[in-house]
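Each in structure tokens, the structures are laid out below.
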Structure 1
């Protein structure tokens, strides 16, 4: 091997290593937002599944449905769990309303759109 080939090889390894480091750093910085998005999605799908079986649900029903749901990426030990469904249910309902999965009834309950 010549000297220019060795220099190019060392530079290539350094660039690849820096790229992987930046990718991992960005992934760890965005992990909390990703976990929140995954939790909203998991809770929303559970509520929609429950609405397919029954006609309407109230906010208290949503709190019971989402209680104890845990999500997290497979490559990390970090997980997020719904400890108190009453605190998280307004966010789930707002998410489902924004995504146009559910609509509000006149009596305050929610049904599939």
Structure 2
């Protein structure tokens, strides 16, 4: 499914901030707050507006611990952010200070 609008530098910056905040909160064991941050990341210019609702439904249907749910949302947000970065031009990528650790992780996926 294609995005309704092209990815912008500002959207990538916004999504990356949500993701970084989610990672910090998850490490601090503030799982609910981390999940909210990861959901916010994945909600920035999504390819499929229903994806988060579907993921939430699947997670609620299982018997997962809070930290496991957090990891599921973290993975969703990471894939989403990687997809957004991949849609930027090389010039746009230079405008976004992508965290080095994120770039290394993203590059290892390809």
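Every read-out reported here was derived from the displayed coordinates using simple, explicitly stated rules and does not represent laboratory data. Here the structure is a predicted model, which means the values were calculated and not measured. Cβ atoms are built from the backbone, for glycine too; each structure is taken alone.
When Cα Rg over 2.2 N^0.38 Å, for residues 23-70 alone is computed for each of 1, 2, the one that comes out at 1.49 is 1.
The value 2.3 for distance in nm of label points 7 Å out along Cα→Cβ at positions 7 and 39 was derived from one model only; which of 1, 2 is it? So the calculation was done on 2. Taking distance in nm of label points 7 Å out along Cα→Cβ at positions 15 and 55 as the criterion, the top-ranked structure out of 1, 2 is 1, with the highest value.
From 1, 2, which structure was distance in nm of label points 7 Å out along Cα→Cβ at positions 31 and 95 = 1.9 calculated on? Derived from the structure labelled 1.
Using Rg/Rh (Cα atoms, Kirkwood Rh), single out the structure from 1, 2 with the greatest value. Evaluating Rg/Rh (Cα atoms, Kirkwood Rh) on every structure, the highest lands on 1. When relative contact order in percent (Cα under 8 Å, 6 or more apart) is computed for each of 1, 2, the one that comes out at 24 is 1.
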